[in-house]
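Got some structures for you, see below.
Just so it is clear, none of the values below were taken in a lab; they were calculated from the coordinates. Just so we're clear, the structure is a prediction, and the values are computed from it rather than from any experiment. Cβ atoms are built from the backbone, for glycine too; each structure is taken alone.
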Structure I
Amino acid sequence: MQRVVMHVDLDAFYASVEQLRRPELRGKPVIVGGAGVDGERGVVAAASYEARPFGVRSAMPLSRARRLCPNAVFIPCDFPAYREASKSVFAILDRYSPLIEPIALDEAYLDLTGEDALMGPADTVAVRLRDEVKTRCGLDLSIGVASCKLVAKVASELRKPRGLVVVPPGTEASFLAPLPLGKLPGCGPATAVRLERVGVRTIGDLAALPDPLLGELFGQYGRLLGSHARGIDPSPVLPPGDPKSISR
């Protein structure tokens, strides 16, 4: 049976919750940060899409964010509020699949394998889920659908906010091929620099490297990296409490 995996990612979650709680902030640049949000300490936890054209990004020092976007509204993190909002969203997700793997308050995988007879085609399910979360929770999310977790995650990040990208089975490698190395989960800046030294600049370039060379460059991890670049990821969707999840 063909696997169907959905990756759900709430858009600018912390900032969106703040805009939902305070309607006067909608349409304005909102930056949520940790300690010292009124000073120069801490980092950006989330930035609304209105703040992003100014160059503000998550994990950026708040001091730099303030210089880039001085007219933004800076708000300290309120994790109890974010947890409550997350619970409301996950209560909806629970009705779409019995197999859900939470990754964070704002992110999860759903396994929809074999659910099409009951739920309908995956793209139709994704639109319905996205619209229900917006209607009932007031929050936007982006969705990627593919035959494996890795490709679904990459897909969900390509058309934010409120994006939906479906990668048909058999097209995983061609979907990933033109994307820059930084889009591949697990390929961090240091890895990308080493690959660029041997002429690798896209995920497709990486996929074309023979496994022995990847093994020489990165050891056992190199072969895994190559498999991921080819769109191969057999890892299952693991609900909380699954023994395999605990062992990992």
Structure II
Amino acid sequence: MKKFSLILFLTLGFTMSSYAADSIKMSVTATGYPPFLFNQKQRQGQGLLVDVMRHIASRHGYIVKTVGLPQKRAEIQLKSGEIDAHPTAREWVRHPESYIFTDAIVPVEDALYSLKSMPVRFAAVEDLFGKTLSVHYAYLYPLLDQYFLSGDITTRAENSELMLLKATLFKLSDAAVINDRVAKWLIKRNPLLQDKFKVSEKKLGSVEYRIMFNKKWHDYVVLFNLELTKMKKNGELQKILARYE
């Protein structure tokens, strides 16, 4: 009996130690995209999506390690298996069929931010003709790109969401096309920007943030989706979202 107990103890101890040592290596954007993701200078390893990932991973004995990578490099390393996961929208990936995606975690919606003192009406795309919009360098805007190319709408490219708002604030553009959650997060933390902007009710685009995995993680993604569904029903997901408002 003692011998059996010892063997059982050693076996369970080995299994639990091996399981606890498992980790998921997840890339986050090198530039950061607060509050969804933070880079090293901001506070790498944190962010709304990282919190969701860690919450679910911990329930299955995994720890999450983060590394900052540009989107394209993240896709390459994910496909090769150098990393395990990357938060993104399916629409932002060049070959989504090469990976496996979780269910949607949180919507990513673009809105039009203009000054309250000089509001830009936006009920239809034609309302923006002749306007100058601040847009993020290298981003795609499916609803507007053809009008940017035709010259119906002029653009001013910036390298950060903060600069999109500042360009509009200082009247270098008529309005900014910016993710609504990101804009609200920035405005709340920058007194210079507070109570200055009118937000369009009509959105300029919407996708869903998910976690993209290497296909070898298929079974784990099934578990992830089950946990995510529970979090949506019991309010745990909303608690995480509320921390980043």
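To which of I, II does the computed value 17.6 (mean count of other Cβ atoms within 10 Å over residues 24-31) belong? Corresponding structure: I. Structures I, II were shown, and Rg/Rh (Cα atoms, Kirkwood Rh) at 1.08 was computed from II. Computing relative contact order in percent (Cα under 8 Å, 6 or more apart) gives 25 for which of I, II? Clearly, the read-out refers to II. Out of I, II, choose the structure whose coordinates give FRET efficiency 1/(1 + (r/R0)^6) of positions 144 and 232 (r between Cβ atoms, R0 = 35 Å, to 0.05) equal to 0.65 when calculated. This value belongs to structure II. Largest in FRET efficiency 1/(1 + (r/R0)^6) of positions 168 and 224 (r between Cβ atoms, R0 = 35 Å, to 0.05) among the labelled structures I, II is structure I. Taking FRET efficiency 1/(1 + (r/R0)^6) of positions 88 and 208 (r between Cβ atoms, R0 = 25 Å, to 0.05) as the criterion, the top-ranked structure out of I, II is II, with the highest value.
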